[in-house]
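Listed below are the structures to be examined.
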Structure P
Amino acid sequence: MLSLIVHADDMGLTERVNEGILQAHLNGIVTSASIMANGTAFDHAIGIGRTVPTLDVGIHLTLVEEQPCLEPEMIPSLVDSAGRLHHHATTFMNKYLTGKIRLQEVWCELEAQIEKVMSHGIPISHLDSHQHLHMLPQILKMTIRLAKQYDIPAIRLPREPVRLHMISGEGGLPRILQLLILNIFCSLGKNRIELRPDHFAGFCFGGNLDKKNLQTLLQSLPDSGTCELMCHPGLDDPNSRYRHWGYHWQDELSALIDPEIADFLRQKGIQLVSYRQFGQLPGFEY
């Protein structure tokens, strides 16, 4: 039997994203979400986390694009000339690989993000990250240490097998190449993460998980173990400053609350769980 964590990223990004995640949980199949401590709608996200205890909550560690939690002068290698975190994961990775990112500054910023979320008293079940940067080897080492320091049980391992249907996806071959690179980092780090789902899905359809793509993804899931399915629901927001991402938040929300999707899971005997629950299933140590 397969247990499925349906996980919404980017909670706290905007109120429209937060509202979409809430609807996808209350009216659909989303079981977990992760909060960006430095998102512009952080307080709104915390309010949802407090008032909807059935929604499992993790922390979406964020090292790019947003404002840092710390003052920019405290973490100069992590910010641009405007004091924002570097604009793109590619920029961050280039600086990381060339030794221009000071790891102590990464530690301090990630610690500040975790403390900001946890100070509001919401139980935190797991850590993941924006653009999966926590899988870079030295940053994964920090993430594991921080998880132990703050008694956070699980960490995402975004390793996904390459499948034929990905070739026709919106990202095509460039997205598959990104997945292959990510899988290398995951292979290097998988034995260091003590508690994680067995499987992961959703990378190649990230931001474009409409009903058709969701059905394709669900039909290709493994038969047993625990799998995390990553999604990005939200409400339409024509004024969003994140339009350049090319995400289709409303399409994802519509798919996640579609009764046919829930019926498919029931027919296949797929059990919906959350990060909060999965470590307590038979065969796992928690």
Structure Q
Amino acid sequence: MNLNGTKLLTNFEQYMGTNTRVFSPTIVTETRFGYTRFYNSIGTLLAGVRNVVDELKIPGLSGGAPVGWGIPTVSIANYNGIGDGTDGPFVNNNSSLQFLNNTSITRGKHSLRFGGEIRRDQYNQVGTQYGRGSFSFSTTPTWDPSTSSQGDAFASFLLGNVTLTEAAAQIASVQYRQTSFVMYFDDVWKITPKLTLSLGLRYENTPPWTDQSGNLTTVFYNAYDTTPNVADQSRYPVFLRQGTGTGDPYAGLKVRWPNITLVRDGRLGDSLVHRDNNDLLRG
């Protein structure tokens, strides 16, 4: 029975509802909502079925979350390899929820319109390479230097003389969230049969994404210097992690950045981007 290979699962859902209400010959309002969900997953045949990595008890290697389960990659020079590929899993589970309203009112020579929209977006993604580990065997360990005869990679495999190993520190995962909204008002004023004036205001607020996992990091430049060998370390760039706290800024992370400071003091907020709340458009 073949246990290695990939499987693909895609699911798309979309729902919409609308209601148009006529209050009078001069007042009409429309309300709509929409929901869209997109799920796409490509992984191994054993994802969520069997944790082969933990069964093998390979030192320093963990099977991790079920979405990444599978068979480690074993490459043997000049032979067909065994196991699953090094890519994956790659999973997207995204959704968008939207509400909007448009209302129009006619008063004499004025056609007034106003309304707004609010939208909630969720972007969830899991993806990595070498999540199950990769082991490569070459001819070098069984090469005979006295005769210069080439070794055999399968013999190296049987002896356990691995040439190269690769493994991801952890599966990359993000849980981005964003709530944006729009408000507008406009007036079409028909001053004369030959002259029409259109005026309006529109406000849009689209904030940066926020990662719910709390692991988002960025590079923060404390200063910009054009001369080399700056002695003042307070001017050095730092890695900035979202959130605040007095404890270990590396808490929950399996990676380390030597010689680069990681701070978690909330100076840019959880989105690690300064927000712009001044997007007012005039027409």
Structure R
Amino acid sequence: MLDAGYDLPFTLGHELAGVTPNGTPVAIEPLAYCGHCQCCIEGRYNLCLRSPGHIMGVGRDGGMAEELLVPPHALVPLASSVRVEDACLVEPLSVAVRGLGLARLNPSHTVAVIGGGSIGLCAVAAAREITPRVHLYARHDPQRQAGEQLGAVLEGGDEAHLVIDCAGTGESIAQAVNLARPGGTILLLATYWQGLELPAVEMSLKELQLVTSMAQARQGLARDVDLAATLLARQPRLASALITHRLPLDAAEEAFAVARNRQAGAIKVVLQP
């Protein structure tokens, strides 16, 4: 958002965790939805009529603020094995969990993930909970190494039933179309700040389905964030694979500079007050 030139009249930070006054560690679902509009009633509160004003760190103050009050429903319980310092990963994991649910991934499918940033690696981790056939296409060596730690095979493999674009470029969507098998599905988990031109002819010739997903909400009886918190507990290597740097809050400017330098090994840069 900073690099795209957005006017930001609020404080950033939508991947956050903390400790309640009684000492309970929690992740935060960064959505202060109304609970009354039709989308909220249907469980799709990520599409609340307040959007984007209900999204912490995007349409209202977020986790880098000096003080942040959140509604009780935003609290996400953590397993005792999960450190609160790592629980900022619950939010990006929930993005992947929601997308895979909407794309109807099943254990017989082969998955290709394009992009080795935090969302791409979260998609690898979430997909590996469902199918062992997960391939990662990443640009930088640290990303590829993290993907292998999470159980992904680097590139190769058969045409994929599901291709997940976590890179968000014209090149990545063209690659996704090329990797998808006829009748397959492409899931868009990247953010396309500059828009996107689809290779429509190629998609039509393969009869590919396109699935979009935004943030997190509820699927059936389960919240995406609760499933993500469970996934983080089930995969203890996730935090060490994704979190490459930890800096204090007053070093935020340095943290953003570090995060931009993917070639130097940055994946997820965490601020700790």
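Since every read-out is calculated from the coordinates, none of them should be taken as a lab result. This one's a predicted model, so the numbers in the text were calculated from it and none came from an experiment. Cβ atoms are built from the backbone, for glycine too; each structure is taken alone.
Computing P(r) over Cα pairs in 5 Å bins from 0, in percent, for residues 164-251 alone gives 3, 12, 19, 22, 19, 14, 7, 3, 0 for which of P, Q, R?
Working: P: 3, 12, 19, 22, 19, 14, 7, 3, 0; Q: 3, 8, 10, 10, 11, 10, 10, 10, 6, 5, 5, 5, 3, 2, 1, 0, 0; R: 3, 11, 16, 14, 15, 17, 14, 7, 2, 1, 0.
Comparing all candidates, it corresponds to P.
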(request) Match the computed value 33.2, 103 of Rg and Dmax of the Cα atoms in Å, for residues 116-203 alone to one of the structures P, Q, R, and report its label. (result) Q
(request) Taking 2.4 as the value of distance in nm of label points 7 Å out along Cα→Cβ at positions 4 and 172 derived from one of the structures shown (P, Q, R), identify that structure. (result) Q
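If distance in nm of label points 7 Å out along Cα→Cβ at positions 20 and 196 comes out at 1.9 when worked out from the coordinates, which of P, Q, R was used? Write down the numbers at each step before the final one.
On the way: P: 2.7; Q: 1.9; R: 3.7.
Here the read-out was taken from Q.
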(message) Given a value of -8500 for helix-only ellipticity at 222 nm (-39500 (n - 2.57) for each DSSP H run of 4 or more, over all residues; to 500), calculated from one of P, Q, R, which structure does it belong to?
(response) R
(request) Please state which of the structures P, Q, R yields 26 when relative contact order in percent (Cα under 8 Å, 6 or more apart) is computed from it. (result) P
(request) Given a value of 2, 11, 22, 24, 19, 13, 6, 2, 0 for P(r) over Cα pairs in 5 Å bins from 0, in percent, for residues 28-155 alone, point me to the structure among P, Q, R it was derived from. (result) P
